[in-house]
Structure P
Amino acid sequence: MAKLDARKLTGEIRKNNIGGAYFLYGSELYLLTRCLERLLQKAVPSPNEFNPERFEGEKGALDLSALEDAVDNLPFMASSKTVVVHDLNPEQLAAEDTKRLQKLVENLPENVILVFYVTGFEVNLKTSRKTQNFIKFMEKAGTVGEFSPLSKPDLAKFLIDQAAKRQCFLSAAAADRMIDRSGSDLTNLLSELDQLIGFTGEGEITVASVDALVPQTMDATAFDLANTLLRGNLSAALGIVGELKAQRAEPIMVAGALNSAFVDLYRAKCALAAGANTAQVTADFGYNPRVRFRVDNAFRSAGRMELSRLRQGIRCLHALDLTLKSSRADAFECLEQTLVKIHSGIE
């Protein structure tokens with residue numbers, strides 16, 4: 001059997017190459033859910049209350065005996081059946097239960113498809129030894145589907161294709177702007193695309209429309225703020241803070257996001273000097289795959305920045321954090337004063 005990414009697994013399902021046991025996981029939940037739906041549509045063309053048969057595995061709630069019965073019982077008024085288990089967590093299984101589950105998979109009847117899929121918690125293979133072992137077992141005994149976040153070019157292509165299906169033209173520049181403003185979560189991006197299509201109707205979705213209609217995440221705003229400040233434009237940086245204040249943003253959250261942006265830039269600057277790439281930085285510092293765009297953005301900007309300025313900015317923001325958490329002073333005024341210090345190169 002095999003371990004497949006979203007594209008390859010979708011291709012196999014489209015060709016009707018389905019069967020056996022599946023374990024589907026990953027942080028890109030939109031693609032995972034869509035792939036699961038397609039798999040079930042192929043496996044159960046005419047679903048009823050008995051097929052597919054569903055189980056919940058959340059917090060160790062899975063009844064293994066009931067699952068075994070579901071797999072072993074003959075299909076009701078059908079030639080095959082599908083059994084689906086949501087949120088099985090191998091970390092919560094006793095050793096004996098793990099063996100029972102593996103035996104069930106190994107002896108799966110030919111007319112039964114067994115699907116495990118995870119959407120309710122993050123599967124961390126670095127720290128989850130039991131899960132790691134179970135996935136290795138499933139790679140040999142069944143099919144593993146891993147749904148990782150798409151790269152920025154793949155996200156842009158996906159958005160462009162989705163817009164085209166609805167008679168709208170989305171340029172690569174407009175798609176990139178959407179990702180920069182909204183992040184890399186596909187569910188959120190598609191929601192924003194729905195709004196843009198509703199506004200545009202048919203025709204071109206412009207960059208100006210994206211800027212006007214797609215709200216910018218705090219991470220994206222903080223990154224723009226850091227870049228603006230480090231390019232020496234204090235007035236524009238203070239203007240961004242003024243807009244955040246008018247939007248009633250929480251100043252501690254703004255300061256935290258700004259600090260994260262400076263840290264991202266500092267890591268990227270050091271990595272560039274050492275000849276490391278974005279994948280290494282993402283792995284070494286444990287970035288969630290959902291925020292990989294932060295590392296990509298930092299690499300694009302860090303080359304033009306001085307390491308000493310980044311260090312000074314991080315020290316100033318650390319001092320700001322302590323002030324905000326221990327003082328009753330006006331938080332936005334403290335933030336503005338910190339921006340002036342970073343701009344002036346003083347601490």
Structure Q
Amino acid sequence: MKKKFATIFNNFENVHLTKDVGMIPCAFTMLEGYDKSIIFYWDKKGKEEKIELNEVILHPIKARFRLFYYLKLFIEIFLENVTAINLYHDSIQTALFCYVAKLINVKVYLKLDLGDRGCEALLKRKYSKNFIDKMRLVGLNLATCISTETLWIFDNLNKNNVFKSDRFLQIPNAILESTVKSEPKPYCQRFNRIVVVGRVGAFEKNHELILNALTEIKMLNGWTIDFVGPIEESFNEKIDLFYKNNESYINIVRFIGNKNRDELMDIYSTSKVFLLSSLWEGFSLAMVEAAYLGCYIISTKVGGVLEVTDNGSLGNIYEKEELAEKLMQLDDSVVGAGYDKRLTFCQDTFKLGKYSKNIAKRLG
């Protein structure tokens with residue numbers, strides 16, 4: 001009988017199909033010896049229907065209250081003959097599910113999407129004398145396979161023996177090839193375009209830093225910048241002020257709104273630079289996608305940038321006060337250098353299929 005993999009993600013939406021939550025179960029469907037994967041999620045309103053897609057089954061659990069959701073969820077796990085569940089985040093619910101999975105002999109792959117704060121919280125819990133803290137960490141350690149995304153956090157948790165070393169892995173965010181229809185263009189066919197992706201004006205994205213740097217340098221020497229994503233209402237005033245003070249940028253710096261996935265992949269595959277100004281990131285999937293499709297990465301030192309740029313050798317990691325200078329120095333001799341090497345590195349390193357095989361081997 002084939003094995004069956006199921007992801008549990010309470011607040012699942014269709015947009016998650018092209019994020020790790022959706023791509024990992026799809027990757028398991030493609031593995032030899034595995035049946036079609038399932039994504040279980042909590043349907044509080046009871047209006048969703050079970051849907052079978054090409055590579056995954058979307059299975060709502062209809063329940064108004066949390067206790068009934070838990071009961072119905074594990075009944076469905078039993079009825080569907082699920083052999084391994086995929087959980088996310090460090091939470092009491094995750095720990096509880098690990099205990100229950102152990103009781104019913106279901107394997108667990110726990111993917112911890114941790115930033116610096118999440119890492120600190122786990123380290124505090126490791127040395128806490130609080131009973132709930134201890135039981136919560138014991139629960140997480142019942143998982144068959146546990147991974148975190150960045151090497152720095154992996155090393156920190158491993159050094160402090162937060163998780164059992166024989167089941168703890170570092171696995172970066174990666175790309176499921178079937179979700180990317182675009183092919184990266186040769187460097188000579190790309191536009192002198194810098195792309196910025198995410199909720200424009202969101203606090204953690206720190207887009208003010210980019211506008212301030214542009215105001216300081218006054219010109220971009222033949223480059224354009226496209227901000228892709230919905231604009232926070234409070235940020236519109238800052239955009240208007242930016243254009244008022246920098247009329248020369250009106251046709252050079254553009255805010256082009258949301259794009260569907262195929263359009264966004266086309267933008268990545270024809271742009272030269274991906275720019276990130278965030279105050280923090282767990283492990284930016286947008287950055288991985290851009291690098292996978294050939295963009296040169298210029299980023300603040302956030303989660304994932306060391307992995308994506310091979311410790312900065314294949315990109316540019318900057319301090320916030322350096323951005324204006326970095327933009328002034330943009331040149332094909334820098335951005336285009338090592339393009340083929342960079343593309344090969346990213347497409348080899350961030351291919352989800354090889355990581356799903358490794359996880360499946362650990363799950364047994």
**Q.** Which entry (P, Q) yields the derived value 16.8 for mean count of other Cβ atoms within 10 Å over residues 6-13
**A.** P
**Q.** Source structure (of P, Q) for helix-only ellipticity at 222 nm (-39500 (n - 2.57) for each DSSP H run of 4 or more, over all residues; to 500), computed value -19000
**A.** P
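So semi-axes √(5λ) of the Cα gyration tensor in Å, computed for just one structure, reads 46, 25, 18; which one of P, Q is that?
On the way: P: 46, 25, 18; Q: 39, 22, 21.
This value belongs to structure P.
Out of P, Q, choose the structure whose coordinates give P(r) over Cα pairs in 10 Å bins from 0, in percent, for residues 78-221 alone equal to 10, 30, 18, 21, 17, 4 when calculated.
On the way: P: 10, 30, 18, 21, 17, 4; Q: 9, 28, 24, 20, 13, 5, 0.
Of the structures listed, the value fits P.
Can you tell which of P, Q yields 16.1 when mean count of other Cβ atoms within 10 Å over residues 158-165 is derived from it? Don't skip to the answer; put the middle values down first.
Working: P: 16.1; Q: 13.6.
Traced to structure P.
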Q.
One of P, Q was used to compute distance in nm of label points 7 Å out along Cα→Cβ at positions 110 and 206, and the result was 3.1. Which label is that?
A. Q
Q.
Say we calculate FRET efficiency 1/(1 + (r/R0)^6) of positions 30 and 134 (r between Cβ atoms, R0 = 25 Å, to 0.05) for every structure; which of P, Q gives the highest result?
A. P
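Only the coordinates and a few stated rules stand behind these numbers; no lab work does. What you see is a predicted model; the values in this text were computed from it and never measured. Cβ atoms are built from the backbone, for glycine too; each structure is taken alone.
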